[in-house]
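Asker: What follows are several structures.
FYI, it's all coordinate maths here, none of it is from the lab. Bear in mind the structure is a predicted one, so any value in this text is a computation, not a measurement.
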Structure 1
Amino acid sequence: MTDTAPSANVHDIGGSLGWGAVPYIRDEAPFHHDWERRVFGMLFQVLSRTAQRPGEFRYALERLSDEDYFCLDGYYGRWRAAIELLLEEYGHLEAGELDTRLGLPLGNGVSNRAAKVAEVLEQNMPPDRVAPRPSHRTVRRELETPSRFKIGDVVVAVGITGSAHTRVPQYVRGVSGQVVNIHPVEVLPDSTAFDLGDRPQHVICVAYRAEDLWGRGSEEGVIINVDLYECYLRFGKEMP
């Protein structure tokens with residue numbers, strides 16, 4: 001495989017090289033320690049009082065420092081750090097309060113997890129569209145307007161300019177793929193994470209050839225399917 005471009009965000013390392021093999025344990029237990037089970041339970045209590053908008057918790061994870069994101073406590077360690085960040089940002093804890101109680105060092109007198117929310121320009125977002133809100137909590141919406149893409153179209157993902165939170169993996173940007181399915185409409189997390197409206201979008205499943213993503217050294221005949229919001233996509237040139 002050829003090296004891929006480095007990601008601008010610590011969380012966006014999917015498809016990049018140099019991270020070693022993915023560990024796999026057959027029949028692995030969901031929790032290795034009791035504290036992981038407790039973090040899992042705490043998450044839903046904290047989210048009911050903090051990040052309730054679609055995409056908001058994931059954006060909190062993206063803003064963690066490298067030390068917290070790649071902590072030795074792994075998956076649930078990231079959740080724990082994001083919980084602490086949200087509790088601080090929503091005013092349920094003073095900045096650095098938990099670290100102080102634990103006797104941990106603070107950087108410049110504040111918690112290392114108190115990452116600031118980036119400024120998001122609403123004019124960079126696609127126009128909002130009227131869609132009735134369901135009576136129950138869901139990211140699904142109904143649009144009368146059909147998708148501008150159809151199965152078989154060649155598309156290229158470009159994303160949204162200046163988006164602080166996005167669902168476009170770095171490794172697919174600028175690469176031609178083919179539409180293979182059109183999923184139901186969902187709210188756009190680039191917008192909802194910042195309380196800028198639902199801006200519902202058709203979700204487009206795009207198929208990429210592995211060799212187009214990672215070069216001739218990739219596995220032959222492998223197809224990668226990626227679900228992308230319609231506003232991320234542009235029509236591309238016909239594929240060879």
Structure 2
Amino acid sequence: MIIFPAVDIKNGQCVRLKQGLENEVTVFSPDPVAMAEHWERLGARWLHLVDLDGAFSGDPVNQSLIRDICQRVKIPVQLGGGIRDIDIAAAYINAGVKRLIVGTMALEDNSRFTDLCTRFPGQIGVSLDARDGKLKTRGWVADTGLMVKDVVPLLEDSGSSFFVYTDISRDGMQSGVNIKALEKMLELTTRPVIAAGGVSVIEDIRQVYPLASRGLEGVITGRAIYSGSLDFQMAVQWIEKQV
């Protein structure tokens with residue numbers, strides 16, 4: 001199981017949002033590149049980047065910063081936020097991003113999403129951001145009218161190679177992982193699933209670890225490792241000992 005440290009970028013800074021709200025911002029570092037290098041030094045196997053400006057506006061204004069991160073770290077990078085057409089996706093892949101996470105496009109334009117998966121096989125995943133099983137989109141500000149269980153089969157058929165499942169009610173709250181919701185998600189798909197939202201302490205890592213045998217690829221953590229409630233290096237070492 002992989003622990004993905006999150007580097008969320010907004011206005012050129014490394015931040016975290018509370019429950020995805022654009023005005024609930026905590027700035028953790030003015031230098032996202034240095035923060036990416038920091039997590040790599042502490043043993044990260046992957047890096048999870050989010051272009052929050054892109055997620056809210058659809059305009060990928062942080063491309064040069066993301067390219068800098070890819071050039072400075074040796075570990076693979078996955079990126080989400082504002083990837084709404086093939087040209088933007090191609091630019092990020094060419095910049096060194098290993099795989100892309102799509103939300104709005106996958107839920108609103110299945111034909112274009114299918115084309116994207118065909119163009120970059122094995123590199124495109126879908127972010128499913130839900131509250132009580134109901135999907136949100138466009139940076140969590142729009143209701144889709146869709147349920148997670150209804151869209152997963154269609155997205156698999158379109159070529160999604162993995163899913164990032166976020167329980168919005170837990171994100172940034174450090175209130176623990178919604179295990180029941182995560183288990184339901186794992187039952188819906190044979191593709192790898194990455195869980196986001198709620199990880200706050202080492203016990204949360206221990207609690208979700210058994211789900212790795214059922215398709216859980218890893219967990220994304222942000223606020224917890226920045227605030228110190230979760231010791232990232234300790235968590236990585238604990239997982240290594242389980243193998």
Structure 3
Amino acid sequence: MLFYCPKIENGFAHLDEEESRHLLSVLRRKLGDRLQLTDGQGFFYEAELAEAGKRHASARIISKKMSPPERPARLHIAMAPTKQIERFEWFLEKAVEIGVDEITPLLCRRSERDTIRADRLEKILVSAMKQSLRARLPKLNELTRFQQFITNSTESQKRIAWCSDTLLPHLKTTLSADQNTVIAIGPEGDFSPEEVALALQNGFTEVSLGAARLRTETAGVLAVSVFNLL
């Protein structure tokens with residue numbers, strides 16, 4: 001069992017209320033038990049439970065090990081949240097399990113959802129990181145308007161996936177594994193032609209994810225998978 005603990009200082013890991021309650025009330029851990037922790041910043045820790053309370057627990061750090069980078073470059077997915085938020089949450093879970101570094105929820109012209117609960121989405125990311133035994137928690141950005149996101153992107157590989165009437169190159173044929181990459185995926189109604197034009201003006205390349213018309217969350221998982229298989 002891997003625990004998430006971003007607060008590690010002076011040789012001790014200080015677990016928050018939720019992790020402490022799970023540790024003690026569900027798993028019935030006791031003083032002196034060994035724990036496996038991550039700070040979400042790339043490090044694993046072995047620790048010994050030193051203080052146990054339902055609202056706070058702390059563990060003495062025994063050893064620290066850095067997790068090697070999973071990919072030679074960073075992957076950033078920018079995607080419009082789905083109308084049914086459960087589908088977007090499913091995407092987040094699977095993206096973390098497969099491997100992603102940063103996620104930006106997009107507010108697009110045809111978006112059917114204009115609000116998100118960042119605290120809930122953050123918990124899903126943490127849970128997926130722990131379940132997949134990863135040491136790096138992906139960065140979750142706030143809901144961002146499409147124009148603002150497009151004009152501020154700094155990755156060297158920029159791709160916008162959409163259902164064009166013309167034949168587009170498949171995403172997998174346009175990527176290099178060693179370059180920081182952002183892939184933009186639109187809402188259920190897809191990007192508007194004006195949004196695609198703006199993206200192209202700002203250094204994005206339009207790509208396809210295949211002949212089939214995919215759900216937004218499926219397109220997101222496919223894009224993450226393609227990059228991780230390069």
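Asker: Supply the structure label, taken from 1, 2, 3, corresponding to helix-only ellipticity at 222 nm (-39500 (n - 2.57) for each DSSP H run of 4 or more, over all residues; to 500) with the calculated value -11000.
Answerer: 2
Asker: Upon calculation of Cα extents along the principal axes in Å from the atomic coordinates, which of the structures 1, 2, 3 produces 64, 34, 29? Before the final figure, lay out each step's value.
Answerer: Values: 1: 60, 46, 37; 2: 43, 38, 35; 3: 64, 34, 29.
Structure of origin is 3.
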